[in-house]
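*Asks:* Structures incoming, each one as structure tokens.
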Structure I
Amino acid sequence: MKDLIIAGSGPAGLAAAVYASNAMLDFVVIEKFPMSGGQMLNTIDINNYLGFELTDGFSLGQAFRSHAEKQGAEFINDEITAIEKIDGGYKVVCNNGEYETKTIIFALGANPRKLGAKGEQELAGRGVSYCATCDGNFFRGRDAAVIGGGDVALEDALYLANICSEVYLIHRRGELRGAKYLQDKVFKNEKIKLVLNTQVNEILGERKVEGLKLNNGETLSVDGVFIAVGTDANSKLIENLVETDKGFIVADESGKTSCEGIFAAGDVRTKRLRQISTAVSDGANALYSVEEYLNKN
């Protein structure tokens, strides 16, 4: 039986692997895809991770993976299909094998909900973004659009209004869904233009975003599109074992969940900010909690 199984090889899982190696635990990282990095792999430009003025998600992901491997981390390329409680720990069932472990760090992340508009997939990372705080700085002084009407969309629009020349806030309904205080700030901000009762049919552009075609026949000229229509946590594998909130695993900075021996790290847990830096922090904190748990048990 392993001391620890780390599920996922995004920033949280890889940080946990480095710390687990330093702690000399008997552990393994199980990853579904042959390349480490998680959502980072879908990001072309990264300029807010300390020590890297400008890099891309693939390069940063490979640097994280290389660091973990050099520390001695072992990786298994397989898909986890089930996690079961057993005496003394857990059984992790994969397509090509089963593993027993005393503890689990669950770091399978979350995926931004897609809009489904034509051109979205083709222009992802080329003007289409799902994180304003990650990518907003690339559109400084230019026009951008935020799609959505909840808290995140309103916060994104307010954040971008400090950076961009003009921000269109596009929502399919006739009224916003976000908190009243956020709505008040949006209404008062002269740089934010509300476009309600409207949907985006197509994101225009060849190599980069050039505009939006709306369902009312209008076309907006923008350089960036920030889609904020929700996020789905990859928590289905353990939702029968741990407490969740709208799909996200309930856990604080310690990573401790409602189920002893299972720890959550990264975008899959309940948290305010989902960034590479916070995921790395989660991985370190969760491993510290694992050590505490193992020492007590």
Structure II
Amino acid sequence: MNKDLLSILDLSAADLDHLISEAVNLKMLRKAGRPHEFLKGKALAMVFEKASTRTRISFETGMYELGGHALFLNPGDLQIGRGEEIRDTARVMSRYVAGIMIRAYHHEHIEEFARWSEVPVINGLSDREHPCQIVADLMTIREHFGSLSGLKVAWIGDGNNVCNSFVLASALAGYTITVASPDRFRPPADIVDRALGAGGKVTLIRDPGDAVADADVVVTDTWVSMGEEKEKGERLKAFSGYTVTSALMQKADPEAIFLHCLPAHRGQEVADEVIEGEQSLVFDEAENRLHTQKALLVKLLGREIGEKYSGTT
């Protein structure tokens, strides 16, 4: 595994499988009330350009439960907000902490941090990818189906950062993914080409019904991401007909599950009866952010847990 996690393809297929297995171990330890302070005495710097609920709480709680400490840092509270160069901030920060997690508007800022940092840098979300979310999503899918290989995933709506990571991860996990979106809002061609080049199976279409037909997993996300508020009217119009409704879910496999990384705009990208329905695993998915974040932190900042707690799997 690379020093940093900037893209889901910084993991190998074996890395991904191992991370999910370790997350399952950590989930079991937590539910059993067993201590697992594998990062005692270590600190994680968390830089947030964007608002956050799940990313902040899962990383902060995760570090606490692992025996470490997390520092919430807003760029406005740092000298970087007054013009200090990223390379200077990264070199100084990495002398204080064991790792850095960044939630940024621009993927290039995270890459610049990683270029100059001496400690691991984790992409907590950028305009290009959201690898931490995808590891949790794939853990949720594997918990339900027992395996990821051979499954059919349908993404409905905006080809955004989460969609990009889902597309790329198909090359690692062995599922096929069909993305249904208006032409203008498809995932970028270079993302699709990279996934296909790495062995992924990706199809881009317009019709949500065709994408969902016989799917095992149906996924959507907000149509208006942070930073796109000025496009809201245009986007709502463009995505008319892309709402995941009960009628659309009926076209999927009868045992299909529904995922959404949250926050959800009910009545827009998903109907209330779907997100609250029996097929919805969105809150298991949200919980798994904690467990996969902890597994990632242990892997990058600490040591393996498999041998010590091999009896928990």
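Every number in this text was worked out from the coordinates using simple rules, so none of it is lab data. Just so it is clear, the model here is predicted, and its values are computed rather than measured. Cβ atoms are built from the backbone, for glycine too; each structure is taken alone.
*Asks:* To which of I, II does the computed value 24, 17, 12 (semi-axes √(5λ) of the Cα gyration tensor in Å, for residues 101-204 alone) belong?
*Replies:* For semi-axes √(5λ) of the Cα gyration tensor in Å, for residues 101-204 alone, the value 24, 17, 12 is produced by structure II.
*Asks:* Quick check: 0.45 is what I get for FRET efficiency 1/(1 + (r/R0)^6) of positions 117 and 261 (r between Cβ atoms, R0 = 25 Å, to 0.05), calculated from one of I, II. Which structure matches?
*Replies:* II
*Asks:* Taking -12000 as the value of helix-only ellipticity at 222 nm (-39500 (n - 2.57) for each DSSP H run of 4 or more, over all residues; to 500) derived from one of the structures shown (I, II), identify that structure.
*Replies:* II
*Asks:* Right, here's the next one. Matching task: 1.9 is the computed value of distance in nm of label points 7 Å out along Cα→Cβ at positions 245 and 269. Pick the structure from I, II.
*Replies:* It traces back to II.
*Asks:* Another question, if that's okay. Computing FRET efficiency 1/(1 + (r/R0)^6) of positions 141 and 253 (r between Cβ atoms, R0 = 25 Å, to 0.05) for each of I, II, which one ends up highest?
*Replies:* II
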